[in-house]
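J.: Listed after this line are the structures, all set down as structure tokens.
Only the coordinates and a few stated rules stand behind these numbers; no lab work does. All figures in this text were calculated on a predicted structure; none of them were measured in a lab. Cβ atoms are built from the backbone, for glycine too; each structure is taken alone.
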Structure I
């Protein structure tokens with residue numbers, strides 16, 4: 001039986017919620033190596049994700065790295081038409097957020113770019129969960145071509161009560 005997060009429904013934006021900590025975007029190939037909050041060492045993978053400062057950061061997972069979406073535990077969706085993760089900090093409605101994305105992309109003051117190599121599709125989910133549990137929790141699979149990406153983040157206000165985060169990914173030429 002397919003879960004909602006596994007189904008592709010045209011024109012439906014799928015948001016991933018956090019239980020209070022960061023969200024993480026992990027290459028699908030290394031999901032089994034992410035232990036989430038589980039761990040018998042002094043610091044779990046989840047602790048490592050929480051320790052990162054800023055809007056985005058990279059953490060080693062298996063033989064690659066995962067992208068941590070930090071700062072605030074905001075609902076997050078991936079908009080493929082913009083190559084951007086959108087983080088819902090404050091708005092009256094989903095429609096308001098989605099309507100404001102093009103203007104927010106134009107107005108954004110971007111943080112310094114980080115380079116992220118991905119081996120293929122990635123999965124967005126709450127960093128507290130182990131990678132093997134994504135089938136039982138909120139997640140979104142994002143089809144990315146293998147390669148290097150430039151990742152930049154911005155925090156944008158598009159109105160007096162509308163705030164969103166943007167995490168833009170652009171392919172880099174090798």
Structure II
């Protein structure tokens with residue numbers, strides 16, 4: 001999946017705009033991490049958040065996409081998604097020994113799958129997972145939520161990068 005940092009067109013249908021903004025934020029994830037030293041990908045810079053590392057955040061975003069589109073919307077099993085594990089806490093951010101490149105590739109593969117799901121369903125359709133109330137949301141709501149979630153974490157990556165090695169940049 002090739003993600004672009006370009007904004008979506010000024011005039012387009014709703015789906016094109018929603019997926020375009022989401023894809024732009026997704027593309028910023030990889031861009032914010034380009035050239036980051038391997039060790040820095042696993043360094044925490046927030047003293048009270050030891051799992052909040054660039055690599056941990058990429059893993060979290062991958063599993064959040066899976067949670068909303070595969071599990072809550074499609075109703076697939078959540079057994080393999082570490083976000084649903086009670087122990088250890090924040091299991092989706094525990095990625096010791098997993099190379100950042102692999103985490104980014106897995107994230108982008110999940111984004112491609114999420115886009116397939118979005119393309120195949122009405123934005124007015126609601127989730128089908130009976131075990132979680134959040135599945136009652138429409139696909140439109142879920143896409144908007146993922147734009148918000150991804151943009152917030154891109155901001156985290158931006159701040160972490162500056163604290164780790166001084167790297168900055170808008171987009």
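J.: Work out the source of 1.8 here, i.e. which of I, II gives that when distance in nm of label points 7 Å out along Cα→Cβ at positions 55 and 103 is computed.
T.: Going label by label, the one that fits is I.
J.: If helix-only ellipticity at 222 nm (-39500 (n - 2.57) for each DSSP H run of 4 or more, over all residues; to 500) is computed to be -16000, which of I, II is the source? Working shown, then result.
T.: Details: I: -3500; II: -16000.
The value was obtained from structure II.
J.: Additional query: If you rank structures I, II by FRET efficiency 1/(1 + (r/R0)^6) of positions 87 and 119 (r between Cβ atoms, R0 = 30 Å, to 0.05), which sits at the top with the largest value?
T.: Comparing I, II by FRET efficiency 1/(1 + (r/R0)^6) of positions 87 and 119 (r between Cβ atoms, R0 = 30 Å, to 0.05), the maximum is at I.
J.: Still on this model: Identify the structure, out of I, II, from whose coordinates Cα extents along the principal axes in Å was calculated to give 43, 43, 25.
T.: Values: I: 45, 39, 30; II: 43, 43, 25.
The read-out was computed on structure II.
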